[in-house]
Structure 1
Amino acid sequence: MSVVMFCYSVGLEKLQKWSKGIVATGLCLFGTLFMFALQAQTADSKATVETRNLLKNLRLLAGKKVIFGHQDDLAYGVTWKYEHGRSDIKDVTGEYPALFGWDIAGLENDSPVNIDSIPFTKMKEFIRSVYDMGAVNTISWHLDNPVNGKTAWDTTSSSIPQILPGGQKNGIFNRWLDKVAAFMNSLKGSDGKSIPILFRPFHELTGSWFWWGKNESTPEGFKQLWCYTVNYLKVKKNVHNLIYVYNTAGFSTSGEFLERYPGDGYADILSFDAYQYGNLAGGEAFVKEVREKLKIVNAVASTHKKLIAFAETGYEAVPDPLWWTNVLWRAIENFPVSYVMVWRNAGYIPSAKNYHYYAPYKGHLSAPDFIRFYKMDKVMFEKDIRDQKIYTQPGR
């Protein structure tokens, strides 16, 4: 709806009366943005009311607030595992993050645990807890290679043509999607309603390390895979609680970012992943890299009327004591990022002989700076997101 149409529909005379001195065109602009958010359609036209409301509220928050998230936050931390109600983020700040990430790899093989050894029964409990507290859940899927049964990182075969209709492995892939659908449809809150999920399938799609990556498929083949997956879930399996997140790794132009984009009818949020590596001096390069990517994604999103997100990021072990405010925040502060999520706090990994974590824990050298980050007005944690009532109709 244009500004002119909105003004006409309400009546300029009424607007002038209501504004009591406020410039009518400014009010019209606000109304246009508000109506755009309310009318925003999900990639699934039959999405549940709560799922549609979540997308609407995310749109209204974009540019005003940034939702902070953490992978596997409720399941374990650097020195603990499955302690009820515990979270490394909560240990540091006194409250949970506003967004929680999970991964369902392993589901396709009927494994009782996911790729990070979290029992799926516990994961469902965690997802329900997140929804009940009014926060957001996002799910990725490091699915095995359906052609040979090896891991997601196996790139020895051209898999996509074989799992699409007409391919020898299409039946296997369909059975895997059946299991994903059953899992998604089983997610219910304490109110009995389906829990909305930000679903990020085939993530980091411009990378070359997964079997669905750029070196392992053609752009058209990937688009077919994405559209087939979305249609199978929502049409054949009646999964209507998903918001679809298109997610890339590296790119340097809008054309590269959109090369495998399935179309506006198949994605709700545009995102990418990026991590800082190396020594502390690399922070400036990381800030520059993220800003350049966000500039590109934001321009694309503006054209396609989509939200943007920094879906996965971090600096392993966070050795920079000021990383949160001096690196991460500086990188994203000038863009309408709907959410940013750091990776998991796995603790000590014996095979790597190394500690693997991306968020601070109590006593960590970056914890004081993280508290400063937490206190920023624009950054949302548990209490902020709960106050927004993001699963209800905006304005109610």
Structure 2
Amino acid sequence: MRLLIYGLNFAPELTGIGKYTGELAAWLAGRGHTVSVIAGPPYYPAWRIEPGYSAWRYRRETWRGVTVIRTPLWVPARPGGLKRLLHLASFAASSLPVLIMQAFKRPDVIFVVAPSLFCAPAAWLAARLCGARVWLHIQDYEVDAAFELGLLKGRGLRKVVLGLERWLLRRFDRVSTISGRMLELARRKGVDARRLETLPNWVDVDAICRPDCQSRYRSELGIPPHAVVALYAGNMGVKQGLEVLAQAARMLAAHPKLWFVFCGEGPQRDALHALCKGLPQVRFLDLQPAERLGELLCTADIHLLPQRANAADLVMPSKLSGMLASGRPVICTAQPGTELAGVVAGKGIVIPPEDAQALVAALEELADDPCRRHALGRAARHYAQRHLHIDAVLSEAEKALIHCIGGDTPGVTGPAA
């Protein structure tokens, strides 16, 4: 199979969409497929171009058997509504000539990763011109989320943009998403159920939590051995609603055992740091190297997964798979009935979004009950082993890609139960 992956984010980004797109490309290349990628230079989640890369130059490289073509990209230091749109548009414009050249190599499938939908029309047209199948993989519904979070505003604008999105989605040979609720939203947007696939984010369960895992982070951060560590590790952006973490940490400043570790980068990190100023039981870490991810996640006694209420079911946080694989319970902010709440149920505690008092109560409950922490963590790891292992998920993705090339239209696949 000759596969062209077209998406803004790619390895060596350590979190979010780039991490998963990189792992997908490397896994398929390792299976003997010819994989090429069009992507921007790595910049996420810090929103600055990584050293060794340029924002203004084209670059070709080979990464784990994958040919990667980097295209120019404008990266705003502080992304907002209009700035974010210009950021996405810059990649769509700079990558267009590369897409056209790659189409002449006649790939079997052009696999578009959203965000960004800015790239989708050109990918669809290129596929039609070169005879390839075209597949859209939705990591999050960027249009819906932008309006729900207030990054874009206006009832008329929303109607027009969502109408264009619906028109576009219906023209892809396959549309996949990472959760059942997101799949249902694609169906409501008019995508034929026979063209829908579920492709959940995965995790290398064995690499995340080995039996001999000994974390050095506690000693490096000066955290006492008896402490109960509540960890947030991931992007620090608007969708997460991180203010509630600072509020809870301040309310629990006198707790004899609870410590907080906030690890990651993003536009909201400085604000979170300022809100935690003067709290002796809070530690901050920069984004850590991939080889220490398992060690970092195993530092936690409790994982924290905040999410704003109006982002529910528009995204499924990618960091959740690693949390579950670590065998630690998760405290998640989600409304009852959302898919995120359903996944975490029985593997942690679900509380209302942006409710600091509820977060404090959940933290105190788990901090004082090691037996319950162990039981919930065991259930979390069992779920990850059964449903999220990288080989199982990507084997199904490989089969679906081959079906797509053959022109089959298999029935919709449901989420893992």
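No value in this document is a laboratory result; all are computed from the given coordinates. Keep in mind it's a predicted model, so treat the numbers as computed, not measured. Cβ atoms are built from the backbone, for glycine too; each structure is taken alone.
What to note about this one:
- Comparing distance in nm of label points 7 Å out along Cα→Cβ at positions 276 and 300 across structures 1, 2, the highest figure comes from 1.
- If mean count of other Cβ atoms within 10 Å over residues 228-235 is computed and equals 18.6, the structure in 1, 2: 1
- Ranking 1, 2 by mean count of other Cβ atoms within 10 Å over residues 172-179, the structure that comes out highest: 2
- Which of 1, 2 leads on relative contact order in percent (Cα under 8 Å, 6 or more apart), largest value: 1
- Of structures 1, 2, the largest value of Kirkwood radius over Cα pairs in Å, for residues 236-283 alone belongs to 1.
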